[in-house]
Structures are given as C-alpha cells and as structure tokens.
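Chemist: Have a look at these structures, which come just after this line.
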Structure I
C-alpha cells in the first residue's frame, strides 16, 4: 500500500478506488434533532477547496467500545450541551463515502437517529478543537426553509427526507441515504 501523502491530491480519489491506499473504517452516529416547532438543527462548515458551505446534523465518530447510540448522545452533548435526550430509532443509514483528514483516508459509515426536544440555547463550549475550527455556524431549519435553500445539505435529499419524517414518522427500517 502507498502512503497517501506520496500521491498527488488530484490522484488520491482514484488511488483509493483502485485499492492503492488503505481505508480506515470510521463508523459515525448523527442525530436528526427536531424541536417542538418541527425545526431541524443543522451545523455548517465551509469546504476549504471550493468555499462551499454545507449543512449537516450533529454527530461524529464512534469511539472504541461505544455503541452508535452512545456516540450519538455523546456527540450531541459535546456539540450542543444537551443532555437527557431520549434517542429515537435509526431513521437513515448513509452509504459509505471516503474522506481524508491529516493525510489519513477514512471510509465513513453513518447512522442517523431521530430525537425530539424542546427548543434550547445551543452551547458549543464542549466541542473538540477540530470542530471549533471547522464549524462556522448552526441554526434551526423548517421543512419549508430546507426546501427553499440553494445551500449544500447533507445527507443528499435532506429536504424530502425531513418532510417525509415529519409526516410519516420514523420508518420501519432505516432509509439508505447519500452523503
């Protein structure tokens, strides 16, 4: 296997697809956090290469010995300050995707759990340093606002997924999503 740093940036994704670079599995847990006004909490980051802002649900990597549900609740606490959340079922499951951080290539596999809460003031004081430097904002979104934005939303199809979740409730089996 080649070291990722030995491969020019423009060839890295092809090297991963050809199996020249090993992938490190990165299980991840995210929370579809909905408040009493049926608004969804999303965080935003700016893609350093293209300057594009993308919005996504709270969550992050599963630590060794931790279940996806435990990771979801820990991440929710770190990113929002919220505790005592009754985590609902897994509603979406992400197709694997590849990312690179600090020269390491990860295969991310996300699970999304739903939770309903009262509106609250977001407290980001417990975020990790990486999150503090990469997350540029957060806000609560209505289904109508999601449907009307041109911003990049993750997972792909989020406006439709969220609208269906509000109307039909959690699916019997997690819906497969991209991004």
Structure II
C-alpha cells in the first residue's frame, strides 16, 4: 500500500486499486488501473465495505461475485477485458468509438489498421497517442505520436536517453513506429 496526496494505492496482480475521498466530506472513491491509466469503479460512505471490496479485488474474487456482493462497484466492459487479459482490444474499441477523441480518430485508425501496431496498448494524453508494449508495465517500451500538420507527425520514444520529438512524414509513420516499439 502506498499513500498518495489523494489517498492510497494498493498494488495487486490485477493492476492497482486506488482509494481517495471526493472532497473533505465526499464519499470514498475507489478506482482500478494499470500504469498511466486508471478509471473510477465506484464510491461509498461505508469504510468497512470499501475495505472488504479492496481485499476481495486483491484476492481475485471473480467479477460477477464482486458485482453481486458490492453493489456500489460499477465494473464495466474495460474491467472485464482486463480480467480476461485483453485490455488492449477493449481500449482500442473505446478510443475508436469515443466522440471525446474524435480529433485523434484519423491517427488512431491509421495506427490500428496495422496488424503489428494494433497489438500495443493505446492511450491519449494532451492530444498525443501513446502506444505501450505491455499495458501492465509502465516502464515498457512506448512511443507518443502527435499529428503536427497534415501529413506530418511528431514521434517521441520514451525511456531513451534522449527522449526528443522527431518529425516523421506520413509515408514513414508506420515503419518508424514499428521500429521504435521493436
């Protein structure tokens, strides 16, 4: 268990569980996640029930049992995909259908069309698409891609000594990303 400014984080074999308060008087919020990607799964005012739910998550209680026993939990499609070991396909589906990420759809579709690149876990931050080799390892190889202007992209391979943005022309983007994630 690791304390944070917003609460505590408990590492589990299913990813991490975070617990925090929604304000001084707000309910206790619980979330789950993997490195650099988390989502809320419920809130309650009952500390005892919350502790039981976190323990059950950590002990790998099946999701159907968690849903029945802890009604305040909202375990969604992504949680199911994480449990099945398929978070990448679910994440691609969510991003490609989210109106919130409409501005990145062309780039997402282009990357997803490649049979190799679609196997990497995608997230979006500040308009850039991040592809990570291992969704459960925040230190695994990853790249950030942002469309600068039509037909030109900035790409940064994180985790290298010189993590700098490199401009890549459209016709070289897929080859460049594949090489960076090898």
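Chemist: One of I, II was used to compute volume of the Cα convex hull per residue in Å³, for residues 76-155 alone, and the result was 98. Which label is that? Let's see the in-between values first.
Modeler: Details: I: 139; II: 98.
Label of the source structure: II.
Chemist: Assuming 0.75 is FRET efficiency 1/(1 + (r/R0)^6) of positions 60 and 164 (r between Cβ atoms, R0 = 30 Å, to 0.05) as calculated from a single structure, say which of I, II it is.
Modeler: Of the structures listed, the value fits I.
Chemist: Tell me which structure, out of I, II, gives -6500 once helix-only ellipticity at 222 nm (-39500 (n - 2.57) for each DSSP H run of 4 or more, over all residues; to 500) is calculated. Could you put the intermediate results ahead of the total?
Modeler: On the way: I: -6500; II: -8500.
Structure of origin is I.
Chemist: Let me ask something else. Identify the structure, out of I, II, from whose coordinates relative contact order in percent (Cα under 8 Å, 6 or more apart) was calculated to give 11.
Modeler: II
Chemist: Follow-up question, since we're still on this one. Supply the structure label, taken from I, II, corresponding to Rg/Rh (Cα atoms, Kirkwood Rh) with the calculated value 0.97.
Modeler: On the way: I: 0.97; II: 1.03.
For Rg/Rh (Cα atoms, Kirkwood Rh), the value 0.97 is produced by structure I.
Where a number appears in this text, it was derived from the coordinates with a stated rule and is not lab data. Nothing here was measured: the structure is a model prediction, and the numbers come from that model. Cβ atoms are built from the backbone, for glycine too; each structure is taken alone.
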